[in-house]
Structure I
Amino acid sequence: MGYFVREADIHQEKDVLLNLLTANRDRKNYPYEKRYDWLYLNNPYGEAIAWIIEDDKNHTPVGFTAVYPRMMLVNNQEMLVWNCGDFSIDRRFRTLGIALKLRKAAKNCVEKGEVPFLYAHPNDRMVHIHLKAGHQKIALMKRYALLINIAKVLRDKPFGAGISKIINPVLKGGLRFKNRKLGEFEIQRAKDAIFDHRYREICEELSKKYAIIGLRDETYLKWKFSDHPVFNYSVFNYYQQNKLKGYIIYTIEGDTVYLIEIVATQEFQKALLSTFIHTILTEYPEVYSVSTIQQEFNPVIPTLHEIGFRFRDDATSSVIAYTANPQLADFVFDGKQWFMNVGDRDA
């Protein structure tokens, strides 16, 4: 039996795609259906494109993948590219040949000039397939964490509770001393935030230093964070002399703050993060740690180390890219030319 790839009708075949996705993902309780319209149909830069692979005898779908249009600034010029995601194959058909045939669907379109390049954040199992397809690994995504309450670490240790009561005031005192309030700020729910031209201006400043950066303008930020159907994000806006100099978009799950976007020029990164950590220590006593995933060449990483964040090896993954345009290759295939954080992933 052979297998062939065809483009899916993302409107008429929604149930087919969702069934393949939910049946073959480890996150069984994630509400994929809730995010479908937002991600596949309501992207302000265009609808997603999906491909199904099915057998040539019974036409039974055994897998699919998708791409989502993403506006990038490439050498400070707008360029619409593809962000890959939702690669899913039925466990019974996970052979190299089937996966590779499906993976090449988007690559073939890039080679035809339909889009200038694509990028992806695959899991470890998929990296080999990307490389076999001809994509290149350009960087790693790495997690960094800041511990601000040691109680959980010592919870199962003898006398842990007593030790925590002694160490925590010292730990938090040191963090407060190191991280001062260095400007004005406001915190908003992303659903209530008004993203305007100031956010694009910060992005354009960053694009002067980085050849490739995802456009963070009013349209994108509202769609990605205000309108997200699953996650509830908050926005920390940082000001100096009443001017927006940077922002952090984050979410709190349990006792951990997850930083999704850390966006500021290098001049204001330290002040932004210092003021944010000072605020977390003051306003969120229930928080035990702060975590963020950043592309390994992101300029914020030295500042994270200075603040007190440390690398954790439990969430490292790859960044993949592909272009067939020789004029773009030097930028696209060099991770140091990208400004990227975890907010640049598909969803």
Structure II
Amino acid sequence: MNYVCIDGGGTKVQAARVKINSSNSIEIIEPIIERKYLEQKSYNPNFIPISIDDQKRNHPILDIESHQGMVIIKTIVQIIEELNDDGDIKIAIAMPGEKTSNKRGIKIMKNGPRMLNFCKELEAQIPNLVKPIIQIENDSKMCGLGENIHNEGSFRNIKNGYYLGGGTGLAECLKLNDNIFDINEIKDWIGKAWEMKTANGYDFETLSSLKGVNKLINKGKKKDIAIGIADLILERITTVHHGWEDQFIIDRKLKQKHPYLNNYLDRIIIGQQLSIFLDSDNDGIEIFNTILNIFESKLKARNGQIKDFYLDKNSLKSDFIVLSKLRKSPLVGLGSTILN
């Protein structure tokens, strides 16, 4: 039996075979294969998703969406064929976007086409699949699970934390009382980054996804990026500890009370391509240092428990905001679900 884990994104997909010792012991079998959708001849470089409002209103799927969706499925099938040795196969797959009620399709996609019958159309092209795909996993949650399981993961040995991974879009999740939640699972009391806007009109996905960061750098807005990420981290801390403070613009009402009040986040993890950028690119290193300085200044300006917990001798704790090097975290997380 071959176990293959597939992490799909807005512009590319990565996949690998895995060896499963237990749900908490997952080994990635090299190589990890990565393919960009634009490598397909039938890829449409001019594709633009319809507005989120129209997607929420269940606007009929357009032909251009169906075409782009088949490009994505074709790319995934090619990777599976490359990884499989013609034996029986079982797969786990994560994709961005809001899923259909049966979790086998994607009904809202910010950075790509909607694919309402995604699993059915994918399964039809995998003849050796021994069991239907139960559901499309949440890519954000898989990142968190991977950080929690892998021996190099930054969620290990802490009780509460926040994960922010940036690429074409954004992957974010929370670890609360030792449980991993994607934001959709707790959205009644906390906003998603792409939903929340600052007073100057930026949403937090634009400020923290690598796609948005690169656009802002080209406009000379490096400080705006640092302020945005620092503000997002502070909002996550305060919302978990004492509830939503209504500090940003969001088009729905959030509950202030929730089951995790009075908890402190032990660590903030920045992951995926955003982490690589902040750790190696000259602009990225400058932005990361500015994030730390701005966040520390914002804590110093506060009074009470939040300030006291996160500052050590009036300085930000050195291991509080960390850059994860675990690029394979979503594949590890997927491996933990494949036996379900």
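A few remarks follow.
- Entry that produces 5.0 once distance in nm of label points 7 Å out along Cα→Cβ at positions 7 and 175 is calculated, selected from I, II: I
- Computing Rg and Dmax of the Cα atoms in Å across structures I, II gives 21.6, 69 for structure I.
- Distance in nm of label points 7 Å out along Cα→Cβ at positions 87 and 231 - structure with the largest value, from I, II: II
- Among I, II, structure where distance in nm of label points 7 Å out along Cα→Cβ at positions 103 and 263 as derived comes to 3.1: I
- With mean projected area of the Cα convex hull in nm², for residues 167-222 alone derived as 4.7, matching label from I, II: II
- Here distance in nm of label points 7 Å out along Cα→Cβ at positions 271 and 319 was derived from just one of the structures I, II, and that gives 1.9; the source is II.
- When distance in nm of label points 7 Å out along Cα→Cβ at positions 15 and 287 is computed for each of I, II, the largest belongs to: I
- Structures I, II were compared on mean count of other Cβ atoms within 10 Å over residues 111-118, and the highest value belongs to II.
Since every read-out is calculated from the coordinates, none of them should be taken as a lab result. None of these values were measured; they are calculated from a predicted model. Cβ atoms are built from the backbone, for glycine too; each structure is taken alone.
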